[in-house]
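What follows draws every value from the coordinates through simple rules; no lab data is involved. Since the structure is predicted, the reported quantities are computational estimates derived from the model, not experimental observations. Cβ atoms are built from the backbone, for glycine too; each structure is taken alone.
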Structure I
Amino acid sequence: MQESVHPSFEVATVKPVARCTSSRFVTFTQSGRLSVGCQPLAIFVRLAYLPQIQEGNVLGGPKWVQTDLYDIVAKVDDADMHGWNAMSYREQLEAVKPLLQQLLAERFSLRIHTETHIADVYALVQTKGGAKLREVAQPPLSAGDEHTKNADAPAGGFKIVNNRLIARAVQIPNLLWFFTGRSGYDDAPGVNKTGLQGYYDFEMALPDFQDKAEFERQMKLQLGLQIERQKAPLTTVIIDQAEKPTPN
């Protein structure tokens, strides 16, 4: 019987780093180059196995999987590039998941299993009056998600100027990640239950992120969105085996 062939990157490097000197975001180029900077193995597992990076848990494995930092740079094989430059960022991210899974298995000797159970989550939902976001066209391909304080918010990203958040052509999972990562919603995963699938522009006056009550009030008032504590099915990835990566 012919052995099945697992999809893999054309070439990939995994480099341990002592401190962050590169972007911590997932970026793509039109040539199919993937870069993920300064992340622990647990984050790479989230990227490879969870539907959205914040929607689930990663448990198990040795302690270093949560602390040791790595840069990954990889190239999608030319044979797998059909339609690549017509894909959205999210579609590209979805396309490389099996490639990343294979890379982690090869370089980290990663073995996992998944479990699904009902858990506490923070659900982002629309208020009764509906979301107050302006839907826009999908932005052109760029380096991926960016979060910056520069003069202009990039397509697919954010800027903060004078305590005002400006978003341009963002998708709701990015917005959820931005809010939950900065507003103290760190004791449970965040999940998108808005039903909104497009790209959106908005501006929002930001209160102190530490003032959760005022932040939630302003989010309802300005965006027509709110965060609710709910119970929902949640995927947990259990790391059964992991070893520090082999040399490139």
Structure II
Amino acid sequence: MDIPMYQVDAFHNELFRGNPAAVCLLEEWLPKETMQAIGMENNLSETAFIVKKDAGYEIKWFTPLTEVDLCGHATLAAAHVLFNHSGYDVHKVTFYSASGPLYVERRKDGRMYLDFPAHKPKRIPDKAIYDAAMGKKPVEVLKAKKLMLVYKDEQEVLNLSPDFAKVSALHDVGVIATARGSDFDFVSRFFAPAVGINEDPVTGSAHTHLIPYWSEVLNKKKMSAWQCSRRGGLLACEDHGDRVAIGGNAITFMQGHIRL
């Protein structure tokens, strides 16, 4: 069996920037164990698998260690593959996922925009374990599906050097670190060692938390964001209430076939 696969750098318009994701085009679903093995073999933060369904596609995502219920950059990468390599000639694609219907629209500005459900984080008490895991005390702690730690400024986020064993012991899906930006409305980093990703280069799903929070704090519905990992990612953010739009570019790095 030959499976077409693409590797795409998402949330940037330059190679070797943004977040690399693999996209596998399937005619029908493989066993979960096989998809997990492919995710481990690729050793990228996410491998997306898509299967045609009605007017859209079903989508599943695997890290090297586990299946996840939502992934932004690999969804953006999947849309990029359809728009640029599969003859998909409409401006919007629907993905059916464990998190419900997800939409990606290709707009006139050249970016693709993810339409995802918003996850508004709520304030929770700080704990010493958070400070110890991150190496710096946040000014605010919030949580929705993910833990979110707000820091005083961009430099504090850049300077974080987490203890990944302690971060993993938090038993959380992942930890978002964020602050107001100097050149962007806000910046962030994302750490998820519990699912095999010490630091994710660019994390679309984290922005389903970040956008509602910063929209309220900054009193803005449209914002610019920089995920300040080593590779870095550029995101255009829009708050639509119970949904968010997360815009970005993508570029193909590699294409080939998996032989099973």
Structure III
Amino acid sequence: MNTLVIIRHGQSTWNLENRFTGWIDVPLSERGEQEARNAGVTLREADFIFDIAFVSFLQRAAQTLEIVLAELSCDDLQVNRDWRLNERHYGALQGLNKRETAEHHGKEKVLEWRRSFSLRPPELADDHPSHPKNDSLYRGIQNLPSAESLSDTLNRVQQFWEELVAPLVLANRRVLIVAHGNSLRALAKLLENMTETEILNFNIPTGIPIVYQLDKRMAIINRQFLADDTKLRAAIDEVVQQTPKN
């Protein structure tokens, strides 16, 4: 049996402000730092040990991983950063308040932008200061997005998984991935063979480790959120309520 643990970063300052964040590089909030510590404690108390970790290019994920590893007393663990784990790029919506955007464009349209599998939000202009092609962090990377659907995000996450992680998991290496709501939802769709409808209704709360157990064919034996039912339900409800549905 092979084990993979994934964690969505702790609450960021823009999660707190209910903004579309995407690739904007904002830090954790105080609550997010505590969520990361709690995740680390939970993994330590459950006796998890890792051989390698992967994290996105964005600081809210990197901060979360750093805090988790400190709680696990494994600061020297090999960590690989990969842009393909970045959050879905929300294009011109990045920085906007979700509720205010719903009031301006209509709740149904914003819900469609947020939850549709294949629809991209309005694109960011190539010359916009926050476009990734204008950020030295992404120098040399081709085909950087101006906006992404969840399907687009899945394509890059699948490439990352097949190229780097799947071989490690098959070799029984213990892998930890710290990333973002949509990149991890994309990974969940891939691992669990979810339909488009199923993934649209699958929510990943901040700072709660998810443990996957897989067989030799990479089929899921079990998926477990490391949180009690009450805490998990409250955390998922918080994600769902970020944009009103009616």
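Values computed for the structure shown
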{"quantity": "With FRET efficiency 1/(1 + (r/R0)^6) of positions 122 and 234 (r between Cβ atoms, R0 = 30 Å, to 0.05) derived as 0.40, matching label from I, II, III", "calculated": "III"}
{"quantity": "Computed 5.0 for distance in nm of label points 7 Å out along Cα→Cβ at positions 74 and 106 - originating structure among I, II, III", "calculated": "III"}
